[in-house]
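Quick note: the coordinates plus some simple rules give every number you see, no bench work behind them. Bear in mind that the values here come from a model prediction, so they are computed numbers and not experimental data. Cβ atoms are built from the backbone, for glycine too; each structure is taken alone.
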Structure I
Amino acid sequence: MTSRRIAFNRLVNTRDLGGMRTRDGRTIRDGMLIRSAQLCYADAEDRSRLREMVGLVLDFRNGQEREQDPDPEVDGIVNLHLPIVDQLAPGVTREKNSSEEMTRVLAMAPKRSLEYMMALYDQFASNEFSRRQYSRFIDILLEDRDRAVLWHCSAGKDRAGFGSVIVERLLGVDEDSVMEDYLLTNEYLKDERERIVSEFGRKMGIRSDLVRESLTHLYSARSEYLNSLDCKIRELYGDFDTFALDGLGVTEEKRARLRAKFLV
């Protein structure tokens with residue numbers, strides 16, 4: 001079982017982890033843990049619905065992304081900036097114009113673009129800044145509040161995607177469901193991905209299968225990315241549980257509190 005899409009007018013890839021089953025037969029509570037793409041496109045009805053559901057928004061984007069496409073200010077919602085990466089990363093971060101040259105380099109090289117994305121994912125485990133921010137993310141989830149926490153990046157596929165993987169694994173969701181939920185992003189971002197790929201092809205003046213394949217690698221969630229990250233975790237820590245403890249500071253006591261809070 002995967003997370004459930006929440007219908008909004010202008011927001012894409014917004015999903016409630018509630019209802020996902022764990023290996024011990026429990027389920028994640030509804031309306032507590034929400035993942036999303038960026039919120040800047042929310043219309044008045046969307047903002048009203050967010051106000052009813054969400055108490056805290058965690059923005060995983062960097063400062064430049066946040067400045068160019070700011071989250072809407074919604075009464076009653078606290079918005080906290082929690083950037084996951086501290087550098088430009090085309091395909092993951094979405095700064096206007098800043099990553100265009102790198103994207104052009106990768107646009108004719110499908111194998112290179114795939115390897116590039118795998119290397120970016122590896123940094124979620126190897127980069128101290130990213131580990132520290134994901135650690136803060138888990139600590140924030142443990143704080144008391146009466147409405148949902150929503151976390152998002154730009155597309156909700158990489159930074160927010162791995163944040164969701166961390167939460168699901170800590171709560172005890174089985175690996176097949178974790179992967180299925182991670183890849184579900186592709187269904188909800190299909191139209192946006194096609195728009196980006198077509199627009200970039202027009203800008204470059206090139207229409208080719210190589211360009212489409214390369215750019216699709218940059219703007220998709222792929223099992224290769226998560227598998228590569230898991231290999232890096234095993235290389236550095238041995239397994240995910242040790243990564244959670246030594247890399248993210250999630251003790252058994254914290255994990256027990258997470259399960260008590262978010263499982264039924």
Structure II
Amino acid sequence: MKLSELLEKVATQKVSIPEAEKLLRLDYIQKIEDLASLDLNRERRRGIPEIIFAQGKSKDSLLKIIAGMLESNGKVIVTRSSQDQTRSIDSLFSKKYSIRKASEGGTLVLRKKGVRPAKSSGIVGVLTAGTSDRSVAEEAIIVAEEMGCKVIAYHDVGVAGVHRIFPELKKLTEKECDVIIVVAGMEGALPSLVAGLVEPPVIGVPTSQGYGFGEKGLGALMSMLQSCSLGLAVVNIDNGAGAGAIAALIAHRANKKK
């Protein structure tokens with residue numbers, strides 16, 4: 001629950017003042033054995049939900065952390081879940097909770113019945129340079145949508161066929177996107193191109209797709225950081241979740257002023 005929602009419930013007497021005071025205490029850290037400390041107040045404090053990074057965690061640890069978040073908050077986002085981890089999540093939680101899965105990339109959202117994404121009038125555009133970049137884009141899309149934004153995405157519009165980008169940029173302009181995420185590997189040229197053509201701020205996401213010199217995303221990252229197009233910010237390699245979160249925060253702030 002966001003702070004604004006809590007205050008609204010206090011104003012309509014759905015939540016008492018003592019109960020609200022209890023909810024606002026700064027002791028919202030839940031320990032799960034010796035595995036993790038969950039920041040249960042992050043979404044209320046920052047508007048960004050707690051996200052569990054599954055990569056590198058054992059199945060047992062991951063499932064315990066997910067269970068703790070669901071019990072406390074009723075919703076959790078999981079990123080970088082392997083096929084094996086996802087099967088375990090399905091097996092343990094699918095009967096009791098709804099599970100939304102990205103089409104690619106191992107991003108999942110689990111929630112109790114009745115728990116919905118936050119509401120916002122913000123609009124986030126997403127562009128990918130190639131189909132190999134889509135899994136990172138899907139991570140960004142889910143995070144932005146779970147933070148309440150409408151997301152408009154177009155895929156495979158990279159500079160290898162630069163003519164493909166212009167119809168999609170026209171559509172994003174017509175939709176009045178507040179911010180545009182551009183996901184690209186190889187030489188990472190697409191964010192620079194887009195930032196030079198559009199009004200909204202652009203968030204570049206370098207991906208680890210590529211080979212040879214500059215492999216594992218280093219070439220794309222350096223290219224985006226060296227961009228001469230103003231209005232372009234860059235997140236770390238393959239950091240779709242980070243891009244989705246900052247894009248949603250920008251969109252929220254933009255719409256507060258309208």
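Taking mean count of other Cβ atoms within 10 Å over residues 128-135 as the criterion, the top-ranked structure out of I, II is II, with the highest value. For the structures shown (I, II), relative contact order in percent (Cα under 8 Å, 6 or more apart) is largest in I.
Among candidates I, II, the computation of helix-only ellipticity at 222 nm (-39500 (n - 2.57) for each DSSP H run of 4 or more, over all residues; to 500) that gave -15000 used structure I.
When FRET efficiency 1/(1 + (r/R0)^6) of positions 112 and 248 (r between Cβ atoms, R0 = 30 Å, to 0.05) is calculated for each of the structures I, II, the largest result comes from II. Match the computed value 1.00 of Rg/Rh (Cα atoms, Kirkwood Rh) to one of the structures I, II, and report its label. Working through the options, I get structure II. Could you figure out which one of I, II the value 2.8 for distance in nm of label points 7 Å out along Cα→Cβ at positions 160 and 176 was computed from? The value was obtained from structure I. When mean count of other Cβ atoms within 10 Å over residues 64-71 is worked out for each of I, II, structure II gives the greatest result.
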